[in-house]
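Visitor: Presented below are the structures under discussion, each in the form of structure tokens.
Here, each number is a calculation from the coordinates, and none is a lab measurement. Not measured: the values here are computed from a predicted model. Cβ atoms are built from the backbone, for glycine too; each structure is taken alone.
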Structure I
Amino acid sequence: MEEPFPEAPGLRTVADYQFGRGAGEALFPRGGQLRVKRSSSDRVAQVHADGDRLVTFSTDGRFTLGLAGGRRLADALAAPSNRVVVGEESEPFVRDGKNAFAKFVREVDPAVRPGDEVLVVNQSGLLAVGRAELPATAMADFDSGVAVKVREGAED
């Protein structure tokens, strides 16, 4: 069931904790045209804006990003926050929703840990959103392995 977004400061607090100060307001601006989908147990399951999924609220209490949510965070949070920067050679693959490999990582937010939701970017902007599979230090040092399991690519 979909309904208008409740003024739920708790969701903004979770976003600020997970992504950094300002993320809650970026994802869920007051007075914004947001819609909520609830689970069968009546908890907030997804938040949408303009027909696009911003986030899904996982059972572990954290958000998974949709591409629309990633765009909002990329605009609101200063680099390198929550970002994995990849080289141009991997852009078409990541945009297509394929995983980002460590050998193509050029820079990474030093605070990134495995399991974190991240923005995969390059000089062109946001390429994808996904889950970090390695810590930041390993992404920078390894020449093989998946750095980010891409959930949704920006097929623009």
Structure II
Amino acid sequence: MSFLDMDERLVALLEQVEFNRSPLTDIKHCGSCEIGLIEGGVCNAENVKVLQEFRANCKTLIAVGACAINGGVPAMRNHFDLKDCLQEAYETGIGVTNPQIPNDTELPLLLDKVYPIHEVVPVDYYLPGCPPSADAFLQILGPLLAGKEPVLSSDHLHYD
């Protein structure tokens, strides 16, 4: 959502880029692209598959936000055994009315922990924040689109 906070600056950016796979489209597979922005931690087998496909098709990959960079809040479960987390959430937790851990082939297999993107695929740049500001997006994308090395100013380097 903070990407959309660029407001009218987004119009100028759209003259230089084409969205391939994004929450704004319904495209299921990524084609070849110059710059890929990826957010979120890696917590299940489907995330791994999608991330590996995305990395294979992106010349430059940017990990966007705290979850992509270090697992974020979802990584809090890394301090506990996955089985214990599932039991607490679906069997013994307060307010559980139909105690059973979901077991459906349509659900992706959970990983033992939540991984940051760079532990699964190589990452070229990191855009910190929760979420990063629109200005931070522009500060990293502008130089990349011009074929230059981006440098984030210190006011955009916060990890909250």
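Visitor: Between structures I, II, where is volume of the Cα convex hull per residue in Å³ highest?
Guide: II
Visitor: Using relative contact order in percent (Cα under 8 Å, 6 or more apart) for the comparison, can you identify which of I, II gives the largest number?
Guide: Between I, II, the highest calculated value is found for II.
Visitor: Here's a follow-up. Suppose distance in nm of label points 7 Å out along Cα→Cβ at positions 45 and 85 works out to 3.9; of I, II, which structure was it derived from?
Guide: I
Visitor: Of the structures labelled I, II, one was used to calculate distance in nm of label points 7 Å out along Cα→Cβ at positions 37 and 141, giving 0.4. Name it.
Guide: Computed on structure II.
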